[in-house]
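Nothing in this text is a laboratory measurement; each read-out follows from the coordinates by a stated rule. Model, not experiment: these values are computed from the prediction.
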Structure I
Amino acid sequence: MGRGPFPPSQLTTLRQMIIVTGIIVLLLFVAGYTGKLLTSGRVHSDKAALEHTVQMEDQRQTELLQELVNVDSPAEIERVARDELNMAKPGDHPIVVVQDPAGDEIEPLLTPTPTPTPTHWQRWLALLLH
């Protein structure tokens with residue numbers, strides 16, 4: 001009689017099934033662990049990107065708060081009026097630099113002062129004296 005309740009051919013088959021089952025379980029464990037590692041890496045990179053975004057938005061908020069503080073100051077109002085709205089103070093003589101399409105600067109033209117048209121009596125006087 002044999003050593004155990006199973007004949008040797010069944011023991012070999014049982015051992016093979018246990019080994020195959022163990023390999024399958026091991027492969028499933030490795031696949032699950034690798035998936036967790038990949039997910040963890042993605043989470044860490046997403047976290048870093050979001051932290052950078054939060055830092056940039058905090059900086060933008062600080063700039064906007066500073067702009068809000070300065071918006072009602074007379075210096076800021078004058079800067080916006082002159083730089084963005086192209087306004088001038090009374091008594092200012094704005095100078096406009098004109099460029100031709102080739103990019104060369106053009107000399108500013110002096111607008112001649114219009115000569116006053118003579119009145120009727122001045123015309124008659126000029127006709128009589130000449």
Structure II
Amino acid sequence: MGDSSEDVDKKKEINATTIAIWATVFVFVFWILNLILLKGLENRGTFGDMFGGLNALFSGLAFVGLISAILLQRQDLLLQSKILESTRKELTGQREEQKNKMNLLLNRSLKIHFLGYCEFIMIL
């Protein structure tokens with residue numbers, strides 16, 4: 001079962017790498033075609049102005065992504081705070097248990113030593 005999860009992770013890594021390579025190739029080819037097909041600065045400027053609306057759209061999507069990331073991080077921090085509080089309570093309970101065990105062992109040890117001392121006195 002561990003092998004299959006490793007295979008899935010490798011496939012995801014390969015897919016991400018493949019997507020990154022293809023995106024880089026696409027941008028490079030588009031840039032070269034832009035240089036070849038659009039000669040003159042006026043044509044390039046006009047062509048670039050066609051994508052002004054997309055720029056605003058992607059800026060808005062980036063802002064939405066930022067807000068959602070902040071909200072997810074807030075939820076994660078609240079969950080982490082609850083877990084930390086429950087851990088703190090559990091450790092307090094364990095500390096009390098350790099104190100009780102230590103007192104019990106100390107009492108038993110004193111009883112054993114006392115009984116040993118009493119036996120020693122009776123022998124004398």
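Computing volume of the Cα convex hull per residue in Å³, for residues 33-72 alone for each of I, II, which one ends up highest?
On the way: I: 29; II: 69.
Answer by largest value of volume of the Cα convex hull per residue in Å³, for residues 33-72 alone: II.
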Fill in: For semi-axes √(5λ) of the Cα gyration tensor in Å computed as 76, 22, 10, the structure of I, II it came from
II
Fill in: Given -21500 for helix-only ellipticity at 222 nm (-39500 (n - 2.57) for each DSSP H run of 4 or more, over all residues; to 500), calculated: source structure among I, II
I
